[in-house]
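Quick note: the coordinates plus some simple rules give every number you see, no bench work behind them. What you see is a predicted model, and the numbers here were worked out from it, not measured in a lab.
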Structure I
Amino acid sequence: MAWCDDSISGVEQKSAMSADVSHPVAVLQNTTRAEILAFIILLLLALGITKVIYNVFFHPLAAVPGPKLFAISAIPISWSRVRGTSPYKFAELHEEYGPVVRVSPNEVSCAGTTAFKDVYGPRYGKGGPLPRDTRTATLKEMFGAVGMFQASVQEHARIRRQLSPAFSEKASREQEPLVRGYINSMLQKLRDASERGEAVDIEKYTMWATFDIQGDLVFGEDVFGCIREERYHPWINISMTFFTGSVYTHALNDISPWALWIWQRFLTPKSLVDAQSYHIKTTLDLVDKRMAAGKTNHPDYMSFIAGESKAGEMLTKEQMYANAQMLVMAGSETVATTSATTLFLLLTHPKKMDRVKREIRSAFDSDQSVTAASVAQLPYLMAVIDESMRVWPPVATSFNPRQVPSGGCTVDGYFIPEGLFVGIHNHAIGRLEGYFRGAKEFVPERWLGDERYSSDARGLFQPFSSGPMNCIGLTMGRMETRVILARLIYNFDIELMPECSSWLENQKNYIAWHKPPLLVKLTRVD
């Protein structure tokens with residue numbers, strides 16, 4: 001009987017265990033879809049609330065100043081990027097919260113006095129420069145290599161060594177005749193328009209000239225023909241679209257990699273895919289043609305890269321594919337933006353225009369004497385250009401912020417853990433009254449020793465970035481800008497059309513500024 005009792009007891013225990021195991025299934029079978037949906041919503045809500053509490057109070061960046069809404073989610077700053085208003089938003093945040101601002105759960109914007117050293121500096125003994133954010137880098141998939149803007153620190157240094165012969169002082173001097181040729185063509189088109197009494201969009205002409213210059217320097221011939229045809233080449237239009245698309249890609253990735261995946265997998269318009277395919281094929285064809293040509297009859301970039309690179313450091317075809325767009329866009333759009341913006345600021349400040357006009361016209365006895373070397377001797381012109389880049393920098397935001405490596409780093413007194421992101425935004429820095437007296441005013445005299453501006457934080461004026469990964473083309477860029485402006489002002493009296501008096505207001509920024517027409521009336525100076 002005892003055995004039977006034990007057996008019965010064992011059977012009862014097994015039945016109870018079976019009932020316990022099957023109970024959740026039975027519960028689910030008896031649960032309505034509405035109840036399951038409610039449970040999922042409550043679970044997601046609980047997880048969301050937990051995430052919010054963590055981001056605001058317990059995240060490693062919780063002590064960094066900034067709006068709580070931006071600490072909670074990347075959506076607010078991503079929304080400003082998608083709308084093209086991020087330069088204004090970063091300036092607004094720094095004015096309110098100070099030199100270091102938390103702009104998303106995992107990103108900090110820095111505008112402090114040591115920001116450039118901390119973020120862009122060489123960091124000797126600390127593992128080298130901070131690497132760029134490359135989470136959405138796509139050039140390797142397109143071309144089989146990465147471009148300099150998307151390379152790791154080590155790869156960037158290697159590519160920079162390979163490209164550096166093309167951007168030396170010597171190269172700029174030898175490339176000046178090519179630059180002058182395209183500026184001559186631009187001036188002739190403008191003289192023709194002047195004689196017809198037409199108002200012209202001077203922003204377009206500066207863009208056309210600089211794209212023609214860079215297209216020739218990269219591809220060895222006048223591949224775009226912008227000035228000749230007085231229109232944009234499709235390659236250029238698609239490149240600008242590519243910039244806008246890149247901003248959307250980063251914004252979606254910051255919100256959620258899943259959002260980016262859904263966009264790329266299901267929502268990317270066919271027209272955009274087709275445009276990208278055309279752009280890639282055109283780039284490949286242009287690079288192939290240039291590399292197959294060998295020597296050219298004028299010194300383009302490839303002439304110096306091939307002629308002066310050390311053994312084993314010649315660019316591969318894949319590297320040229322990946323860097324071609326960067327070389328054209330970085331060397332053209334930024335110069336055109338600076339030239340047009342400087343001209344606009346002078347036209348809206350007549351006394352400053354009169355002063356620079358007197359300086360230029362008294363220095364030269366003919367248009368042909370306006371050269372790269374001679375314009376470098378014009379202090380007021382150079383101050384005007386610097387002040388323009390401070391007020392309205394051509395590179396306004398840190399599109400690819402730096403990612404903090406293993407061990408973390410300290411930026412402007414705040415410790416930033418590894419894996420998080422740090423950016424510096426020139427538009428915000430240039431508009432901070434604590435660094436520049438009358439920060440929102442156009443005052444070239446601040447660069448000429450005016451005592452009223454002796455306390456300006458000039459070390460924070462870095463329009464070409466700073467450190468080992470600064471702009472490789474700054475010498476060429478400065479030379480082109482000075483010569484374009486000097487020759488325009490030497491040859492023409494320029495009048496701004498009334499409808500363009502607010503030209504800078506409400507420009508959108510998608511890496512580059514999207515600029516409306518800048519209409520002017522030109523009168524030839526004989």
Structure II
Amino acid sequence: MNLIYFLSIVSTLIHSVHTDKRPNIVFVLADDYGFHDIGYHGSEIKTPHLDKLAAEGVKLENYYVQPICTPSRSQLMSGRYQIHTGLQHSIIWASQPNALPRDSPTLADKLSETGYSTHAVGKWHLGFYKEEYLPTRRGFDSYYGYLTGSEDYYTHRRCDRQHHDMSELFEDPYIYGTDNHGHNAWCGLDLHENEKPVFNESGVYSAQIFTQRAIDIVKNHDQTKPFFLYLAYQSVHMPLQVPKKYLDQYSFIKNRNRRVYAGMVSCMDEGVKNLTDALKATGQWENTILIFSTDNGGQILAGGNNWPLRGWKGSLWEGGIHGVGFVHGTMLTKRGVVNSEMMHISDWYPTLVGLAGGNLNGTKPLDGFDQWATISQGKPSPRKELLHNIDILFPKVGAPMFIDTFDTRIRAALRVGDWKIITGNPGNSSWIPPPHAPRNMTSKHINVGDQKNVWLFNIKDDPNEHNDMSDRYPNFVHRMLDHLLSYNKTAVPPRFPPPDPRCDPKLHGGVWGPWE
């Protein structure tokens with residue numbers, strides 16, 4: 001009797017495993033992808049496959065990310081604002097002993113807890129100076145990609161300057177070092193499989209390498225359990241590089257940067273198609289939720305465009321933070337719709353953990369909200385406000401507007417309902433119409449004038465930030481500043497350590513990797 005009972009339990013468990021219908025989750029993160037640069041936003045760049053997926057799913061048109069790379073990735077993986085992880089200033093440079101802290105589980109940790117297999121492909125950019133910060137130590141079963149940012153697409157090498165000018169990072173793409181900018185820099189290979197360097201892919205374009213690795217994961221997946229695939233393309237971040245065949249269709253674009261950038265977008269679009277084809281061929285597509293997101297606004301000087309939004313990558317204007325995003329999947333109750341509810345990249349953490357049937361036990365207080373009912377059913381968003389950032393290390397500008405509330409010299413931005421306040425130096429304030437930036441556009445066009453340091457906009461009525469209302473409503477400005485002050489009281493000190501010479505790849509076999 002006991003044996004029969006035991007065998008029945010085993011049979012039940014086996015049956016439950018084989019009928020696990022929790023969805024596979026594929027999260028595709030594009031790098032430096034401009035708001036205007038997807039077909040359904042009116043772009044001259046062709047993205048037929050992304051357009052089709054978005055049209056069949058839910059387009060997120062009130063969706064926000066962070067102005068630069070590391071902050072967006074940190075909030076995706078932690079569900080917490082960067083003021084609560086110490087990453088509120090700049091990025092994590094390759095040479096810095098810095099990382100997303102280990103005081104709370106990552107999204108991959110939580111999905112792994114629920115029985116998902118977890119895989120990361122592409123750009124990490126959340127720190128690696130100690131082994132404990134590598135992706136395979138942060139919840140991922142496998143990893144294939146690069147640990148830093150701005151690697152060369154063909155050589156897979158990265159150079160990092162020994163001295164950084166943080167005031168320029170936010171506006172000038174050429175502050176990044178590559179093989180062509182290696183003067184006074186540490187340089188090395190940055191391509192890894194799990195925790196080992198990959199030496200045999202020189203000359204192969206990274207977007208194609210990453211797509212193929214994602215396809216291999218799909219083809220080899222044990223379908224008795226669901227998987228989480230985080231595909232963080234390097235595309236379309238500079239350096240501007242792409243195989244020639246993707247350029248032919250864009251001969252009409254005369255600006256070289258824009259033309260190469262367009263080819264890079266088309267290559268990424270093709271990669272997403274090839275991945276979805278693999279999911280269909282293996283019978284997994286119908287049980288897959290696919291999410292597409294940018295990490296920040298497009299970099300105008302490197303071919304991107306955010307029209308009609310104001311500003312670009314690195315700025316607190318809408319062009320730096322209003323992202324392209326959509327969700328596709330048969331689990332969506334309403335499909336083929338546009339969703340205008342407020343969402344933020346930090347919301348994916350609780351949303352996906354909930355979708356996977358997990359719990360939030362063991363996490364520090366989250367700043368993200370579970371948005372699945374909003375996305376799938378069109379219900380009102382639980383998010384009523386959004387802190388874009390508070391960066392006390394960024395150079396201050398002007399004089400405080402009030403002495404009894406938040407210091408307006410500090411770079412910060414906050415959205416409450418339809419209203420948005422910006423303080424300090426928000427970064428480039430230009431509106432750049434398509435198809436590209438003027439030939440004489442330079443990173444020096446970054447200031448909005450004088451010592452002004454407060455702006456107030458009704459984003460619903462004025463989504464492109466033409467009408468500053470801060471002078472008209474000083475009392476409301478004060479209330480918004482009080483709210484910023486409350487947030488700032490919850491902030492942990494920003495961590496931005498100096499470069500560590502021990503990082504030098506020459507000391508580690510010519511490869512970027514942990515040095516402590």
Structure III
Amino acid sequence: MLSAIQRLGGAMFTPVLLFPFVGILIGFTIVLKNPVFVGDLADKNGMYFQILQVIEEGGWTIFRNMALLFAVGLPIGLAKTAHARAVMVVMVSYLTFNYFVGAMGGFWGDYFGVDFSQAIGGTSGLTEIAGIKTLDTGIFGAIIIAGLVTWIHNRTFEKLLPDYIGIFQGASFVAMLAFFAMLPAAWLTLMVWPAIQHSILNLQTFMVESGALGVWLYTFLERILIPTGLHHFIYTPFVFGNVVTPNGITVDWFTNLETFTQSGEAIKDLFPAGGFALHGNSKIFGCTGIALAMYYTAKPENRKRVAALLIPATLTAVLVGITEPLEFTFLFIAPWLFAFHALLAGTMAMVMYTFGVVGNMGGGLIEFATGNWIPLLGNHTGMVVTQIAIGLCFTFIYFVSFRYLIIKFDVKIAGRGEGEMKLHTKQDFNQKHGITGKENTGASPLQVQAVKTIEGLGGIENIADLSNCATRLRVTVKDSSKVKSTEYFMSTGAVNLVIKGNAIQVIVGLRVPQLREECEKIYRADLDLTLSPTS
């Protein structure tokens with residue numbers, strides 16, 4: 001069960017990877033149209049402003065179609081075979097579902113308690129998806145429908161039909177079954193979703209009214225669930241769903257950012273829901289303090305190698321908000337330290353919110369600067385300065401606390417024990433696997449790692465399922481006793497290994513999508529890469 005939930009969480013991350021670029025793009029265009037920064041160039045009738053407006057409209061493509069993106073993104077991670085066909089069928093089925101909802105609601109809206117004659121938006125509970133007026137189920141509806149259709153795909157795509165109806169097998173067969181599945185799905189949605197929408201409105205009110213305590217709890221849960229991979233289920237409904245704002249924090253932040261920049265009213269008063277998107281501060285300020293503590297508690301003779309490990313991991317956390325390569329270096333040696341990290345992260349967000357800091361700050365420094373700090377300079381410089389000051393104070397708190405706890409309890413993190421991580425250069429890696437110069441058999445280091453990863457998982461025949469999230473290769477194996485040691489996987493280039501029953505997580509880093517592709521090539525075609533003997 002946990003493996004299935006983790007796999008779903010990883011699949012949900014697929015469309016999220018598209019958001020950072022457009023977020024940065026929209027942030028820059030808003031800055032460049034702000035008269036505070038560009039003066040008379042911000043004239044709406046001028047060519048300068050109009051060109052930027054055109055570019056900004058292109059950037060809104062993803063944010064305005066998030067439900068559709070989540071629908072087509074899920075089968076990429078969840079389909080067991082024929083991913084492209086699964087995506088096509090899911091998209092068609094999701095659109096069919098919304099046509100059914102729109103038609104049923106139009107005819108029998110009174111029965112369901114939904115007035116489809118209202119305009120979309122606001123409190124009507126209605127929206128438009130690909131030109132279809134339908135019930136606003138947000139990303140929740142998209143995920144449920146995509147999951148249902150992908151489930152049908154995984155069980156029926158390879159089913160062979162008699163020759164005389166063979167034209168209907170494969171994707172056509174899946175699409176037919178999904179078509180009829182969408183009828184009860186649409187009916188059931190109209191029956192139950194209006195009540196859910198009402199509950200969500202009440203939850204919005206509760207979370208906003210709970211203020212700093214709600215911010216602390218949200219941020220703590222988002223961090224503490226990182227090891228399980230379930231943190232996606234905490235932040236996704238808030239940031240991209242309609243739990244605390246009608247269209248999700250990200251969309252509604254950028255939609256109103258230009259207005260915020262030109263208003264003299266406190267941002268916290270204008271956008272209180274932005275307190276539920278402060279979890280990125282622990283990635284910038286917290287991870288920096290943790291890294292410094294790990295470096296200064298390492299044995300002096302090991303600090304150079306520890307720095308080589310920490311610097312890229314910390315930069316990844318600070319700049320783009322991917323913290324797992326750093327956090328997993330101590331998580332499984334001292335999980336209680338990770339729990340302490342989550343407590344500090346929640347406390348930092350709570351303190352910032354108390355002092356008026358809000359925004360769309362779930363990522364790293366690049367997102368902070370382009371989508372928050374730079375646009376808000378001018379009328380809201382004070383909030384930016386307050387945030388940075390509090391953040392640096394917590395960097396010091398993190399450093400002092402972690403340094404004390406590591407020394408006090410003699411935590412054998414990298415650089416302190418006898419078996420600390422050994423970092424390998426590309427040359428070391430190639431030599432280990434016999435890939436050198438002209439003797440290269442055509443296998444790239446990534447292909448080599450894929451082969452070695454599959455070997456470490458017990459071979460192709462031991463793999464039941466394969467997927468990934470931002471930094472982890474997620475695998476369900478048939479027999480976990482066949483999985484090799486953490487040290488083995490680290491020797492292939494992985495950061496760490498997590499085993500929970502038959503659910504295996506190979507912590508790889510940001511190259512995990514490419515590694516998964518190589519693994520799937522081997523998994524699907526039983527590719528045999530001939531490698532030179534290793535020492």
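Among the shown structures I, II, III, from which was the value 19, 49, 21, 6, 3, 1, 0 of P(r) over Cα pairs in 20 Å bins from 0, in percent calculated?
On the way: I: 19, 49, 21, 6, 3, 1, 0; II: 23, 58, 17, 2, 0; III: 20, 50, 28, 2.
Label of the originating structure: I.
The value -7000 for helix-only ellipticity at 222 nm (-39500 (n - 2.57) for each DSSP H run of 4 or more, over all residues; to 500) was derived from one model only; which of I, II, III is it? Intermediate results must be reported in sequence, preceding the final value.
Numbers: I: -17500; II: -7000; III: -19500.
Corresponding structure: II.
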